[in-house]
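I've put the structures underneath this note.
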Structure 1
Amino acid sequence: MALNAAVVSDSTTLITLINIERFDLLFGFAERIIIPPSVYHEISIQKPAREVLDRSIREETIVIMEVADRRRVQELMIRLDLGESESIVLADEQNLPLIIDEKRGKKIAKENGLETIGLIGILLIYRRRGSLSRDEVRTIVDELRTVNFRISEALVTLLLEG
């Protein structure tokens, strides 16, 4: 059973998990991932990623949802890209947590009162709950590094210790 019924997500975590072929990790965290159209378009540029997303959309574990407040999206785009801006507004409109990894986007989301988590936070939850062993986490961290996902040694230590 997933920890959350639904969350909104920006693209980075989704792209990263697709690239290391571990997209399934999302669905222990949330039963349904809601993304704005801009996030779908950003991810689906690459055919393999589009295939993963489209399969999840057919399975209804990924849902594309439009943002209502376009003016607010435009305001956020002064400091963020379109996907981050739409994700923040959508999470706020739906009153859902937001998966976001970029520092600036996470900071702005928190300033807007949103609950945020990144990929490392999700892995830490899995590790603490015993859903991932130390060896599994180490393997995932190694895979993340092969796709240039930045993770400090301090965070690696935290993940491994749980």
Structure 2
Amino acid sequence: MKNYLTRYWAYIPLILTIIFIPLDLIKFSNTQFWGTIVLRDVLVYAFGWQMLGCGVGHLCFGNTVAEYIGWNKDDPFQFEVGLADLGMGVLGIMCSNFNGYFWLASIVMAAIFGFGCAIGHIKQIVKNKNFNPGNAGFVLWWDIFLPITLIVFGIIYLMHQ
């Protein structure tokens, strides 16, 4: 089981998002605009829970995460990345209770961090030939796809206001 969690943990927020968007669309479609429902779920599950999981990973299982990404073990930077991830995770989860400019600030944070991480991953691929799954796999594509998704649904949400 540990082997599966180590390999596939990054997919959990995507799976939660895929499960909860249709459920919430059915549950709230009579009272809320569909774009609001989708944006909230992406912020909470795809961003919030993802970053919370990343924070716990970097803080509690730093050497395993370092190996997955292709970083050096026992790097003290893991602690700082873990705290940043944890903070963003709390921010994303708080989006379940707040909206408006709070969501906009969360989207900006997610986009800057996600695109910045993607640039870092690409630099590691080019410079160090780092094709580890945590650098060149799903995580790289998620770091690009999630901010784009948030920006698109953020625009849809703002246009509906």
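We did not get these values from a lab; they are worked out from the coordinates using the rules stated. These numbers were taken from a predicted model, which means no experiment stands behind them. Cβ atoms are built from the backbone, for glycine too; each structure is taken alone.
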Query raised in the report: From which structure (1, 2) was helix-only ellipticity at 222 nm (-39500 (n - 2.57) for each DSSP H run of 4 or more, over all residues; to 500) calculated, if the value obtained is -24500?
Result: 2
Requested in this report: Kindly point out which one of 1, 2 the value 1.1 was derived from, the read-out being distance in nm of label points 7 Å out along Cα→Cβ at positions 83 and 147.
Outcome: 1
Query raised in the report: Given structures 1, 2, which gives the highest value for FRET efficiency 1/(1 + (r/R0)^6) of positions 99 and 139 (r between Cβ atoms, R0 = 30 Å, to 0.05)?
Result: 1
